[in-house]
Structure 1
Amino acid sequence: MKITKIQAEIMLQKMPEMAESIYKDFPELKHLKGVDSWYKLGEINGYYISEDAEIREFDNNVPSDPKDRNVFATKKQAKSALAYAQLTQLMADCGDCEIDYSKYEYKYIIGRTEDFIEIVRDSYTFNFLTFNTEQIRDEFLEKHEGLIKTFYQL
């Protein structure tokens, strides 16, 4: 039996036990269950980057506190953030990475599509690993592919 979206909304209110079945046909009716602010999270766990640049586990089961805003939900995310910090320093070192997005000029990007690294030429899309020249982008990828894969969580 087919129902309309309006009927589905009524059923959700009157028969919440049918929710999972209704959400299969009308996934747009499923609301985000999360809190509306980081400060309302309650207890948090995860991983952080220590002062000596080590990934450490944070498993205190303590209420979210402003001093703990540097805790990542997963170890892979923490490793990605550490890799990005390193990549930004390496990008600055190559001297051609101040990107002016207001100019409609080609920029050379190292990105991720599905489960692989790709190189792209684009004129207006922001990306974290963007260079002014194709040569610098390609050389950067060659030298730092491992770190780039960590950043993109591959």
Structure 2
Amino acid sequence: MSTVPTLARSYEALRPKVLQRLLELRSTLDPSLGRLDDPTARAQIGAVLDHLGNFIVTGDLGLHRAFLHTFLAMRAAEAQSPASVLAMLVAIGDTAAQVAQEEGAGSPMGAELTLLLTRVTASTARGVNDLIAEELARRVGQHTELTKRAREGKR
């Protein structure tokens, strides 16, 4: 029998403590989060935590990737680099795992949830890196095509 529903419930029970810890650390996670008022910072961090909970329940990599793509675009609109977004998402996942480890110390469920959150964070980092690499490949392709056209135009 799968432990995913139990782990998902454990995560949801821990979510308020994770959110509180992240709000306390927000300026060290991402300086731009430190400049936000509490309700806005809570909403942004809460959206990431909500999505982590959904990913734990569904395991849907496509949905996770779509969220990451949207989150990268949203943060880019706020002049945040992909590297800073990646660092923030990893810090959020690491903090969630740390809280799970502290709260579940000595229990098998605490260890399982910590491991799961670590794996989710690794999947998040891979997903963001893949999206960055795809965007770079797209831009290199555009540059190559424009260079080719420019050379053909000079002939």
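Read the figures in this text as sums done on the coordinates, not as results from a lab. All of these numbers come straight from a predicted model, not from anything done at the bench. Cβ atoms are built from the backbone, for glycine too; each structure is taken alone.
Summary of computed values
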{"quantity": "Cα extents along the principal axes in Å from the coordinates reads 73, 41, 19; which among 1, 2", "calculated": "2"}
{"quantity": "Parent structure of the calculated result 2.2, given that distance in nm of label points 7 Å out along Cα→Cβ at positions 25 and 81 is the read-out and 1, 2 the choices", "calculated": "2"}
{"quantity": "Value -11500, calculated as helix-only ellipticity at 222 nm (-39500 (n - 2.57) for each DSSP H run of 4 or more, over all residues; to 500), assigned to which of 1, 2", "calculated": "1"}
{"quantity": "Distance in nm of label points 7 Å out along Cα→Cβ at positions 9 and 113 - structure with the largest value, from 1, 2", "calculated": "1"}
{"quantity": "Source structure (of 1, 2) for relative contact order in percent (Cα under 8 Å, 6 or more apart), computed value 24", "calculated": "2"}
{"quantity": "Which of 1, 2 leads on distance in nm of label points 7 Å out along Cα→Cβ at positions 89 and 121, largest value", "calculated": "1"}
{"quantity": "Test item: percent of Cα pairs over 16 Å apart, for residues 65-104 alone calculated as 57, pick one of 1, 2", "calculated": "1"}
{"quantity": "Given 10.3 for Kirkwood radius over Cα pairs in Å, for residues 97-136 alone, calculated: source structure among 1, 2", "calculated": "1"}
{"quantity": "Origin of the value 4.3, where distance in nm of label points 7 Å out along Cα→Cβ at positions 41 and 145 was derived from one of 1, 2", "calculated": "2"}
